[in-house]
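Pasting the structures in now, so scroll down.
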Structure 1
């Protein structure tokens, strides 16, 4: 995942969705999908566009965002659709910059603190009772099987759940937004949101600090979240993430 080049081609569907707005590419995912920022007199909105896939879909995200919105800051959905090969999602903007914006790459201590606090706030805010979505280990293994991935046997039985929460599902650093004062302001990219052990998110968030800020920020993330290290669960959920 990375910030794409400024001259990335604009798909015809994205241009149609954006109308006369100025389009700037802001993110490219591992599957080649691109998110564009659309700016015009009406404000800022974001257009996600990419190949249809079975790992997480934009339709799934469009279902999850309105469910989460009454409890925690997430982007309002403006449009969603698909054709035979591609899918798209249009959302309103949420205040703040991605935690991997150059501003926050230059201030990793503050960024990591916002990541941990934001993830804890998300877990505390979203209600487990009544959540219709799952990100359990069996669910993730089944999703991987649909994509032709066989998860190793030693990852098919998870450690006992420490605390059941509604997980983000992709708690990597880029998906937390941070304001000018260093406080988290919201979360994006919630296509996998669902019930799971909180360590499934914590492990990925801690791992992503290494990818985005370099080594040495793992413990700071755990401190900001407010939890002592759990080596067994951290190792298991890191391995599951990498395997699926």
Structure 2
């Protein structure tokens, strides 16, 4: 009996070591994106800090907070406040509106009915960027491409055990901390640009609300009093 127990224990340890060695950073990221894509209605708050490294010291340039609401297939809202931004974006089943609250002007664009197709149009035809798009797309696992990847094991992020993975493509690096377990949500990530001597880093921490109280009225834009509508031109 003792011999059987010993053999079982050794087998279990070997299996655990093999699993750890074989753990793929790309698989972990893909599962995180697939999990986000499987959720029909959710919200999250992201704190985004843009840092720059100069003379060995990190300097904070910008800080923003974005509150995001998603209701698939065609509704999205992003409210961003911070150092230089005070904006809201509304996507409501084929109608995209962006408003700058500081200047009190807004623009509107006709888009496809779904979030994914709308984001494609906004990015490719109008040059409008959304730094949190990877947490909004339903098929991000099919879009992202990296040349190299690495798994660094597990780390504690705000009391949550996370897989730490990193990816590199040219002069850009992505470091991500993704919750382990059945809900592999991205808890934090950093995007590093190493193309210059003063490497810039955008750090984002994410707080998820997968049971958010979201209603249709959240995605309805009503022009504030005194606001002005402006035209939105396609990118050249």
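What follows is calculated from the coordinates using simple rules that are stated; it is not laboratory data. Quick caveat: nothing in here was measured; it's all calculated off a predicted structure. Cβ atoms are built from the backbone, for glycine too; each structure is taken alone.
At-a-glance table
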read-out: At a computed -7000 (helix-only ellipticity at 222 nm (-39500 (n - 2.57) for each DSSP H run of 4 or more, over all residues; to 500)), which of 1, 2; value: 2
read-out: Parent structure of the calculated result 1.00, given that FRET efficiency 1/(1 + (r/R0)^6) of positions 203 and 219 (r between Cβ atoms, R0 = 35 Å, to 0.05) is the read-out and 1, 2 the choices; value: 1
read-out: At a computed 19 (relative contact order in percent (Cα under 8 Å, 6 or more apart)), which of 1, 2; value: 1
read-out: Structures 1, 2, by FRET efficiency 1/(1 + (r/R0)^6) of positions 27 and 43 (r between Cβ atoms, R0 = 25 Å, to 0.05): label with the highest value; value: 1
read-out: Given 1.05 for Rg/Rh (Cα atoms, Kirkwood Rh), calculated: source structure among 1, 2; value: 2
